[in-house]
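Have a look at these structures, which come just after this line.
Quick note: the coordinates plus some simple rules give every number you see, no bench work behind them. Just so it is clear, the model here is predicted, and its values are computed rather than measured. Cβ atoms are built from the backbone, for glycine too; each structure is taken alone.
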Structure 1
Amino acid sequence: MNWLFAVLVTTVAVCGANICPCERAELCEQIRQQRDFEVFLFDVGSKTWEFYDWSMVTTVATFGKYDAELLCFAHSKGARVVLKGDVPLSYIVDQENRTAWITEKVNLAKSQFMDGINIDIEQAVDQGSPEFHALTDLVRETTEAFHREIPGSQVSFDVAWSPNCIDKRCYDYVAIAESCDLLFVMSYDEQSQITGDCIAMANAPVAQTLNGYDQYLSLKIDPKKLVMGVPWYGYDYPCLNLSQEGICSIDKVPFRGAPCSDAAGKQKTYKWIMTQVNSSLSGRLWDSEQKAPYFNYKDQSGQIHQVWYDDPQSICLKTNYVKSNGLRGVGMWNANILDYSGETVAKQQTEMMWNALFGC
């Protein structure tokens, strides 16, 4: 009897991970429906997901701790929930390591009743290197495994704002796009490599951003594979000097071969920005060339800062491109960082940011 009891306890412990955490069992069924238009968001934790505009959301990539409540709620709204996938490329050059990683991710997705994976690998890769080929193989093999083991699942891959070896990410973008379901284009951090003057600039200038999509499309990548990612955050740059023309000189912080980068600043949430701009020296300003808002403020020590960010006006100028060029959809990094307090002004600002995803 003791032996049988021990077996039963072990069986329950092993299977326990696969017990549906939702009130209704059908909410643990994978979402298979394909939406014509994707609104793909990243969630990094906390409970702000309760306040998202779920009439829009189609896919949630969970970059925070696994939240069963989020999964159940998203499924109740017909939205997918997908894992984060990241791994050192040097590790998966070996076929056995690659297969083991994929198997682990598939099993994790199954045990958590999830609907796919978002592969977020932003490592520098030399064209034609072992890592170059291993990455391409990883995306193809991951997609094949997820589609086989979780029918209807979605595999997406995060790419830079341009396919032109941004940050030395020289990937086989065409082959990767053919292999997976979606490319999430991270149209932000576009000042990660500043080769000209070391000055504060827009996180995602409109012309540069849209030129990046033109480049992807010129590779004959299917526009229905492309999701436009926009930033819901900005950069706060301490100015070494602020010229009479309003140009903010910044520290030289090199990155992957470039002498300067946005690492000279700090990322700030839209929630923080909307509060800070009201007490700034300049109020909201608009750069007509980069088509982005910014403002200047003085910190407690007396140093001048310049903050560049995106708001509904600048986002609309980009998301208008999505439908006019037949892209698959839109998304943002990240959904948590608006002000969901419900206060009247904050509520209006938040609604405008969600609505801007559909253009203007």
Structure 2
Amino acid sequence: MNPTLCPRRPFLPTVALMTALTVHQTARPTGFPAPGHFRFTESPVPSPAPGTALVENLYWSVDPYHREMMDGDFELNAPLEGRALGRIVASREPSLPEGEIVFHRKGWRTHSVVTPAEVRRLPLYEGVPLSAYLSVLGGTGLTAYVGLTRIARLREGDDVFVSAAAGGVGTATGRFARLLGAGRLIGSAGSTQKVNYLTEQVGYDAVFDYHTAPVAELLTKAAPDGMDLFVDNVGGEHLGAAIGALREHGRVVRIGTVGQYNTPEAPPVVFNHADVVEKSLRVEGFLVRNHLDAQQELYDFAVPHLLSGALALDETVVDGFERIVEAFLLMLRGGNTGKILVRATS
């Protein structure tokens, strides 16, 4: 930890609920989920058993990977899991003192009972908003950072194309790539508003709305000389177009396939497979959970830039746990800019 970055106690929203609310998945969706695939259940606030602590959750993350897990990983009629930040309000475990703020994955509920192995303590840096620990300093930022540094091994001057550039990972990737010395930044997004946000606020050099024409055509116009790196959050047509546009020794970092989560009938990716050999391309995917050892490295890189103002937060915040399903569905429809979070209200 950089000794000049001092931990602090942040201003925190308060939650004063007499009962606990939990979200269950009730059915497997085909295509886009709907509110009817979820149910809110109410129960007394749980009491911690010996060796555990009760966390009152303050922020929740809704992520694209949840949609994929709805197809079989999540158990029906059971609490959904997800990333969350909360305050310990009751403890029967000495290593989890009351009042401490922790990160855990037992989200989609107002209260969570956790063990020491299920939480991560946060270095609360003075001047860094709590929400950042679920966005640019959380799994979203870690995904972008690992993708650029460990997987792509970004070189100064590399031209980079990012699909779904206005999402949480896309905005973090663009900002990190700029700070790491990337050359031109090219992005795709789903609306004129997002295109403008990315060029005016995030620092992308060229962005196109992929609804307006075939992606290969739009990418050729945005990057007529090609690019060195493609950070792919979408798959499908974007992936095929990017492989055709990559330069020799280009790299593809596969992060997600959000464009196909809700369209299982989507056609397979079409591209010239010879390009991979003839241009010596490298295509590599990864799961961020296999790179948790990079968390402190991310803090050391990103926190000074946050404190200096060189790195901004791109967040869409929805207030009220009762709106968590609404926020999730909004994200799947592309209604957010940056990382979407749900914040507790008193």
Next item on the list: Given a value of -6500 for helix-only ellipticity at 222 nm (-39500 (n - 2.57) for each DSSP H run of 4 or more, over all residues; to 500), point me to the structure among 1, 2 it was derived from.
Entry: 2
Notebook entry, point to check: Who wins on mean count of other Cβ atoms within 10 Å over residues 166-173 among 1, 2, i.e. which is largest?
Noted result: 2
Margin query: Can you rank 1, 2 by mean count of other Cβ atoms within 10 Å over residues 86-93 and just name the one with the largest value?
Written below: 2
Margin query: Given a value of 15.5 for Kirkwood radius over Cα pairs in Å, for residues 126-277 alone, calculated from one of 1, 2, which structure does it belong to?
Written below: 2
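Rg and Dmax of the Cα atoms in Å was computed and gave 20.6, 64; which structure, 1, 2, did it come from?
Working: 1: 22.0, 86; 2: 20.6, 64.
The value was obtained from structure 2.
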Next item on the list: Kindly point out which one of 1, 2 the value 15.9 was derived from, the read-out being mean count of other Cβ atoms within 10 Å over residues 302-309.
Entry: 2
